[in-house]
Structure 1
Amino acid sequence: MSRAINFISKLLNLLLKYLPFKDEVIGSTDFLLLQEKYPILESKIKRFNELFKVSEKNEFAEQILPQLLRLRTSGDLNFYFNSASDNLSDIWMKISKNNNYNQLAKFARLIEILPVSSSDVEQTFSILKQ
């Protein structure tokens, strides 16, 4: 029994060490949930934009942030999050169809295509080594 506990303990410690819990990109993408207060959402989307250069600074300030504020503070948010069966991708698809949020929806589309791992690249390099 103690060997199993030691194994699980070691495994959990390794997961904490190697999984990207504190990854800056992952930390900035959860603005898509729209659950935090506006200042937190603003800082996260701003950081995401700095990392990926989705929009220019003036477009970001004049269009993206006002759209985020409007979506977060208006009653529209309840409309988009009304069905428990909708996943985040479906919700942002609905939001993107509304022209009032088209610039903001660019961020959601980009996040959907970000790779979740580098295993394909690592596998390619392993094959090339052989």
Structure 2
Amino acid sequence: MLLEVVVSCVLLGALLTVCLGLVQGSVSQQRAIQERLVAIEEAQNVLEELYGRPWDELGPEAARGVKLSDEAQQVLPEGRVEAEIGQPEAGPKDPAAKRIVVSVRWQPGAARPELSVRLAAWKYARHAP
């Protein structure tokens, strides 16, 4: 009888250890997904803000003024946002086109590589008909 109880406790302990590992992995994956979603939303918001500016104000100085929102700073460890505004790199140079690129980077942990999301848009100057 005592042997059966000991074996049952050992099996129960092993099962709990496996279950705890699965729960911990699930929580870690949920946190990574949440960080990535927040980074994508932050990049979209910055891109929209820059895209909505008048053509004459859309230059390198506008790109230097971007920063992470308070919510993104809380969710993204060591998070930062960068923006570039310039001529499209490929194809013929069109002075009526500007390329806007927004990158959000964060460091999820000391032992993990830096992660990032990057979005781009092109804005064209409006010409009077």
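Where a number appears in this text, it was derived from the coordinates with a stated rule and is not lab data. Note that this is a predicted model, so its numbers are computed, not measured. Cβ atoms are built from the backbone, for glycine too; each structure is taken alone.
Computed values, structure above
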quantity: Among 1, 2, structure where helix-only ellipticity at 222 nm (-39500 (n - 2.57) for each DSSP H run of 4 or more, over all residues; to 500) as derived comes to -16500; calculated: 2
quantity: Which of 1, 2 leads on distance in nm of label points 7 Å out along Cα→Cβ at positions 35 and 115, largest value; calculated: 1
quantity: Top of 1, 2 by distance in nm of label points 7 Å out along Cα→Cβ at positions 51 and 83, largest first; calculated: 1
quantity: Test item: semi-axes √(5λ) of the Cα gyration tensor in Å calculated as 51, 13, 11, pick one of 1, 2; calculated: 2
quantity: If FRET efficiency 1/(1 + (r/R0)^6) of positions 11 and 59 (r between Cβ atoms, R0 = 41 Å, to 0.05) is computed and equals 0.35, the structure in 1, 2; calculated: 1
quantity: Answer label among 1, 2 for the case where mean count of other Cβ atoms within 10 Å over residues 75-82, calculated from the coordinates, equals 17.4; calculated: 2
